[in-house]
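Multiple structures are listed underneath, in structure tokens.
Quick note: the coordinates plus some simple rules give every number you see, no bench work behind them. Source: prediction; values computed, not measured. Cβ atoms are built from the backbone, for glycine too; each structure is taken alone.
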Structure 1
Amino acid sequence: MRKVKIFDASLEQFIASLEKVTIAKVFHTIDLLETFGHRLGLPHSKKISSSLYELRVRGAQEVRICYTFHSSKVILLHGFIKKSQKTPSREINVALSKLKRLDNV
């Protein structure tokens, strides 16, 4: 069981802005991540780079939340609604810049 932390208020606001059904799915998927950690795989989680993963929430709104494992915690970095087949590089770049800030703390 790993503790899940939200990196900043922008992610909290993003989650709060979603449809109620989607918010419930997001929290359910976060619970799975908390329970299974590194063992959580597709369809719920996918590795993007060496230290960056995406939490995948399916439904009317396709939500992705980028996260990382950092000193025995799971840090949720950045969320967005996926509109295309490929994850937009700007969304990955936002998550990577937050990851860098996390490493500098």
Structure 2
Amino acid sequence: MASAEAGDTLTVAVACSPADGRAEECRVVVPVGATLIDALRTSGVLQRHPHIDLARQAVGIWGRIRALDAPLKDGDRVEIYRPLQVDPKEARRRRQRLQQKSATCTPRR
């Protein structure tokens, strides 16, 4: 690709959160016609984080789940989604219970 012209490539971001509280994003240059899996391989994220299992984890572009063979456009953001640890409704219930416990009532005079 040493003689590739600017119009022959795409620049995309690859983002993932390999663990709680950690986020990683890198920019990669891929040829026009590249797919989501091409960007993931080029980024090296799968080698840096071998626990990522694309057979079990969803991937997408700009927050929308896509197939690994989805074509990319210049400026896309490829994302790897971790499975939810807690159902969002249950998490909301837990937060509500904690808020109720921590609320202090002071009697009015």
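Quick notes on this one:
- Which entry (1, 2) yields the derived value 0.9 for distance in nm of label points 7 Å out along Cα→Cβ at positions 12 and 36: 2
- Which entry (1, 2) yields the derived value 42, 15, 12 for semi-axes √(5λ) of the Cα gyration tensor in Å: 2
- Of the structures 1, 2, the one that -7000 was derived from, the read-out being helix-only ellipticity at 222 nm (-39500 (n - 2.57) for each DSSP H run of 4 or more, over all residues; to 500): 2
- Each of 1, 2 could give FRET efficiency 1/(1 + (r/R0)^6) of positions 28 and 92 (r between Cβ atoms, R0 = 25 Å, to 0.05), but the derived value 0.55 comes from 1.
- Label whose coordinates, when distance in nm of label points 7 Å out along Cα→Cβ at positions 60 and 76 is calculated, return 1.5 (choices 1, 2): 2
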